[in-house]
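Each structure below is given as structure tokens.
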Structure 1
Amino acid sequence: MRGLIAGCLVALLCILSGCKGVIDDRIPALPVSINLGDAGMWNTYGVSGFGIYRYFILAQGTRLPSGFPYSQGSATGYGGVLLIGGMDPFTTQTNVPLAYDLACPVERDPAVRVQVNIESFEAVCPQCGSRYDVTMAGGAPCGGPALEGARRYGLRRYTCRPAPAGGYIITN
């Protein structure tokens, strides 16, 4: 009986305090396909540890990383892709690749891209100042307008799935 009452009290407090979920689909779901599917590609263009990151952008004359062999089927989402080593918050596996759209969900402009702060391991929007935890919290907001407004906005997440040849394929 105490458990039921405690559960009801927690639910009531959440309703009264306006518990907010994180909206992580504010950025349009455009195709993402980056093939780092063999060990050679992964060793050259992948990430090898916590906080190590790389940007993938294929848009209007921008091709990052420089020299990456994009194919006809390659796509980098709305604002580009941030690939970073971290901890999967859903499985708590450590030292795994995580991928997010680079576009700030507050700004919703593909040209306004978050940048990794290597001291805090956060992605920061240069326009609005929103900060996102990209190494341990799945791109959840941790400061700025993305956290403080009526709605909380997180970065759009992408999937990094292991490939048979030793690398990863990034998709949505």
Structure 2
Amino acid sequence: MEHVGAILEREGEVLDTLLFKLVEIRLLLHADEARFLPRATREVDRSRTRAREVGLLRAATVATIRPGATLRSLASTADGPWPAILRDHHQVLCGLLTEIEVVTHQNAVLARIALDQLTRHPVGVGAASLRPVRNAELDHLARGAALDAVLSTAARLHMPDLVDFLR
């Protein structure tokens, strides 16, 4: 059970990093800093990949103990201090997953609003024109692409295997 506990600890750390990267995107959207969104969405994608890798490791490890087990079922059959430890991991992972879903949804809403504003304003008009831009049309297209990347990243953040494990 120690190995499972270590993997769950690592999974929590990876999900916390993913949440941090999502919050960065939200802050960039609020600050109208679309130029940094491509970098931030790449970081979210890397964090999501790490979360997927740790999730696969967790699933493989749990399958060797009891195939198809959920974290709750593992906690209910564990010995010694492990039921409480596994319940704590369950609470932490559920909280992180909920926060990730909320921030992802907020980011998607903010990106849709920004895209809507971008399409309503002609090139060179609005907040983007306050910054020195060599080519307003390219900046307009880049902002649109960056906002699309946020929406695309949000669409890929579903974690059904983790949700099933936490049931």
Structure 3
Amino acid sequence: MRGTTIIAVRHNGSVAMGGDGQVSIGNTIMKHSANKVRRMYGDKVIGGFAGATADAFSLFARFEEKLEKFQGNLPRSAVELAKDWRTDKLLRRLEAMLIVADKDHSFLISGNGDVIEADDGILAIGSGGMFAQSAAKALLKHSQLNARAIVEESMDIAQSVCVFTNSNLTIEEL
């Protein structure tokens, strides 16, 4: 997915997720202040998206339905969304990826049926995702920063090298 950076970091009992605000179409910046990270299910779950905006909103709506149906059970909701996404003819065409997290779990969900929980507590998607993930891994290993500070620093590094990522951040923390 091109056009954004989303990162989630789980560290010392908390989880933080951040995303930049840039919306690009091709090589043109269309907006600087989009919000790609949001709270769900009574502020107990946070989610972020990379990809086509309309597709991401459709996926968020479906995911929130799953959270309601399974009473906030994040692993079950993530698996059920991935199953629907992979098998439903309309959903299968959506071009986006999601990261979702609660107090206990963080998952990357894709249209390929992937539901991935990272061993090190760091998940990232989007064009700047690998830059942010690499920075977060180093910061986690060599600093005493908390999850939110690691997200902030990682996003700062990603926006300095990825032309599809800006410094207008939205960060949510549980």
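Any read-out appearing in this document is the output of simple, stated calculations on the displayed coordinates, not a laboratory observation. None of the values given here were measured: they were computed from a predicted structure. Cβ atoms are built from the backbone, for glycine too; each structure is taken alone.
So if we calculate mean projected area of the Cα convex hull in nm² for every structure here (1, 2, 3), which label has the highest result?
Values: 1: 12.0; 2: 9.7; 3: 9.0.
Structure 1 gives the largest value of mean projected area of the Cα convex hull in nm² among 1, 2, 3.
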* **Comparison of 1, 2, 3 by FRET efficiency 1/(1 + (r/R0)^6) of positions 72 and 144 (r between Cβ atoms, R0 = 35 Å, to 0.05) - largest value held by** => 3
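Out of 1, 2, 3, choose the structure whose coordinates give helix-only ellipticity at 222 nm (-39500 (n - 2.57) for each DSSP H run of 4 or more, over all residues; to 500) equal to -4500 when calculated.
Values: 1: -4500; 2: -27500; 3: -11500.
Checking each candidate, the match is 1.
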